[in-house]
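Participant: Got some structures for you, see below.
Rule-based calculations on the coordinates, nothing more; no lab input. The structure displayed is predicted, hence computed values, not measured ones. Cβ atoms are built from the backbone, for glycine too; each structure is taken alone.
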Structure P
Amino acid sequence: MVITEKEFVELTNYIKRQYGIHMKEEKRTLLIGRLQQVLHQNNFSSFTEFIEHVKSDKTGHALVELADKITTNHTFFMRETNHFQFFQAYILPELTDRLKDKDIRIWSAGCSSGQEPYTLAMILSDYYGKEKMMWNTQILATDISSRSLLQAASGEYPTEQIGTLPARWRESYFKVKTPTTSVICDKLKAEVIYRKFNLMEPVFPFKKRFHVIFCRNVMIYFDNPTKEELVDKFWDQLEYGGYLFIGHAESLNRDKTKFRYVMPAVYRKE
């Protein structure tokens with residue numbers, strides 16, 4: 001199905017308003033390909049008809065389906081390994097010494113299918129060991145994709161995905177479900193709270209500030225003004241001394257951001 005220039009502009013502007021995702025001209029073919037099936041299944045004769053349906057659907061289902069189609073949810077366990085090594089070797093010892101209330105608040109923003117927050121949960125469980133019960137280390141994990149959140153909450157992954165994890169993790173935190181599927185154990189699942197959340201919300205509803213925010217490989221889809229606005233919100237949501245992790249393909253403008261650069265893709269609020 002062909003999309004006209006007017007329809008492409010209207011649809012991409014709507015996507016940007018809703019989700020902050022900036023779809024450039026070179027994404028036109030990708031956008032058409034991902035939405036073709038939706039248009040055919042619903043017997044829409046044009047993209048104009050589809051856009052009007054999304055805007056007028058009071059149930060919100062059409063908007064949810066649009067988010068699921070346009071987002072890329074490629075991730076894997078221990079992605080950008082040096083981040084997790086820094087988290088374990090430097091941040092956890094510091095927080096352990098500093099936090100008298102034993103309440104570590106971590107947000108995985110744009111958690112996709114859950115590999116990032118589950119990796120953090122395994123690191124926390126390993127680090128605290130028998131003292132884990134004395135600490136509140138539940139992780140908040142959010143995404144705009146309902147499909148990804150359902151997969152994350154199920155904790156089911158192809159066994160080949162966990163093959164590179166340490167043997168003790170595979171033995172302690174996973175159960176074999178089928179010959180090709182493994183599932184996160186219930187105890188570790190309980191360490192992650194999954195919620196649907198749009199980073200473009202004007203006000204973030206969190207009652208307490210976080211000590212660590214992971215928002216990796218999300219802002220590559222935003223233009224600079226959108227990214228800078230979101231980074232300012234992250235600043236407000238972090239405790240002083242807190243850390244922001246972004247993707248290695250991303251960076252913050254050091255002339256504009258209030259964050260201090262720590263190492264590639266890691267920044268601190270000071």
Structure Q
Amino acid sequence: MKTDETPLAPEPIADPEIGRITTSLSNNIFYIGIDRPTKLNGFTPEMFMQIAEAFTEYENNHDARCAIVFSHGPHFTAGIDLPKIAPLMKSGNRDYLHPKNLIDPLGLRGHIRTKPVVCAVRGITFTYGVELSLACDVTIAADNCRFSQLEVLRGIMPTGGATIRFVQRAGWGNAMKYLLSGLEFNSEEALKMNIVQEVVKPDEVFSRAKDIATSIAAAAPLAVKETIKSAKIALEKGREAAVSEFDPVQEMLASSNDAKEGVEAFKNKKPPSFKGN
């Protein structure tokens with residue numbers, strides 16, 4: 001029987017009324033853990049601030065080449081803790097959600113990350129959980145996931161990117177089926193709609209995410225960042241905008257030490273050791 005490799009939450013346990021986001025770095029992989037398991041990892045204002053701080057720490061750490069977002073406990077997240085967040089929504093206070101000078105984990109406004117993120121979801125993955133996973137580059141899902149974008153059942157709408165990315169991934173009809181009804185969908189359906197990229201058993205979801213993150217972290221960091229940038233330009237500005245940057249970016253990359261290392265590794269038939277310069 002395979003052992004679940006998901007990291008245990010650090011001691012002391014998180015305050016159940018506040019929750020927390022954990023961070024650690026090992027072998028060039030930066031781990032971002034959602035830690036409020038007694039409340040289904042529902043996000044409080046403090047957790048929104050902390051996850052932005054975690055993404056910013058990852059972005060600024062030269063040794064961190066890929067991140068994994070995962071959950072402590074059996075559920076990814078039930079989404080926002082509505083009783084705690086609703087008063088802030090009504091007041092117009094979004095400082096907790098869009099903190100200045102920090103990376104936006106949802107990649108919608110302000111500072112946007114340039115480095116890759118793999119997401120590992122399992123169990124309940126509602127509202128903000130779906131949107132956070134959609135904002136990541138690759139998502140691995142456990143086969144026991146319950147997904148729902150249920151904001152309309154609470155009198156609000158998704159504002160974390162689902163109205164954009166869900167439609168891009170799944171198409172208009174599939175997206176509207178779930179965005180307008182709040183109906184749940186399972187991992188198999190999420191895979192069919194390109195909401196997730198792989199489905200595995202719950203005790204394998206973290207290890208599979210780690211396998212992919214390890215492969216990404218072994219690649220040339222500059223090339224990985226430019227690949228993400230190019231794909232985003234194509235998605236947001238169109239094909240011609242992306243193509244216009246191919247030649248100058250490739251010239252820059254080809255002149256890097258990483259490219260030199262890649263050529264030498266190819267010639268000598270050995271794994272490359274990239275430095276990110």
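Participant: Could you tell me which structure in P, Q was used to calculate Rg and Dmax of the Cα atoms in Å as 19.1, 62?
Facilitator: Derived from the structure labelled Q.
Participant: One of P, Q was used to calculate mean count of other Cβ atoms within 10 Å over residues 165-172, giving 16.5; which?
Facilitator: Q
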